[in-house]
1. To which of P, Q does the computed value 2.6 (distance in nm of label points 7 Å out along Cα→Cβ at positions 15 and 47) belong?
2. Here distance in nm of label points 7 Å out along Cα→Cβ at positions 55 and 87 was calculated and came to 1.2; which of the structures P, Q was it taken from?
3. From P, Q, which structure was helix-only ellipticity at 222 nm (-39500 (n - 2.57) for each DSSP H run of 4 or more, over all residues; to 500) = -18000 calculated on?
4. When Cα extents along the principal axes in Å is computed for each of P, Q, which one produces 86, 39, 22?
5. Comparing relative contact order in percent (Cα under 8 Å, 6 or more apart) across P, Q, which is largest?
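Since every read-out is calculated from the coordinates, none of them should be taken as a lab result. Since the structure is predicted, the reported quantities are computational estimates derived from the model, not experimental observations. Cβ atoms are built from the backbone, for glycine too; each structure is taken alone.
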Structure P
Amino acid sequence: MAAYSQDLRDRVLNGLARGEGPTRIARRLEVSRVWVHQVKARFESSGERCSHPIGGYRRSRVEGKEATLRKWIEEQPDQTLEELCARLAQHGVGIKVPALWHQLNKWGLTYKKNRARPRASTTGRAG
């Protein structure tokens, strides 16, 4: 869902400045009364008239730990992703397995370890 336009926010704040009530502004502009109160509260607390950006880039929790993770994998290449997550948690970095896999894949570290299953082998005709 997209944010309301800046023009609409400005009309709400102008209506409030004229002394118009939030309920009347909400009816006139066809928005919720709660949103009018949110715009008002934000303007009064921080002076901001615009919306916050929606979504966007989030930094990885292990962004600065690439060298450490590479070292751990070289030292003990048979660790599972769960073990790496637990080890990172001991260092104050909470991360889940899919997020760690995504970051390792981004760095080009292919990492397939699973203690429950043996390594895959090819099925074919016996020589």
Structure Q
Amino acid sequence: MGGKHERARRLLAELWNSGEGVISTQVLQEFSSNVRRKSARPPSAEELRQAIEDFLTWPVVVNSAAATLRALENEDRFQVSFWDGLILQAAEAAGAEVLYTEDFSDGRLYGTVRAVNPFR
């Protein structure tokens, strides 16, 4: 198993054990799509269903029409893509202080949420 994959597994385990994990509908959708397209051994439908059910034990931020408007504001304010703006609004709506991602500037504060690259 690669170092990046192992670090991601450790972070998920820490979030799982601490009960501090939060996930959005968008992240669940992206996970479902990407794990099937990009995995060397894509999971079966049942394996994917079980993984999603496991994630559903965390609080889930459901994207609403208001979330879409907030994402547009984030896109303009922080010069990020609409999809990243939507992730930021979900983290903010959940009251998260940290957003673990390799897609944002590591350590940067986006409103009330700090991006942390877990692979650095």
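1. Values: P: 2.6; Q: 2.1.
Only one of P, Q returns 2.6 for distance in nm of label points 7 Å out along Cα→Cβ at positions 15 and 47, namely P.
2. Details: P: 3.5; Q: 1.2.
Working through the options, I get structure Q.
3. Working: P: -15000; Q: -18000.
Clearly, the read-out refers to Q.
4. Working: P: 86, 39, 22; Q: 39, 31, 27.
Attributed to the structure labelled P.
5. Working: P: 17; Q: 21.
For this comparison of relative contact order in percent (Cα under 8 Å, 6 or more apart), the top structure is Q.
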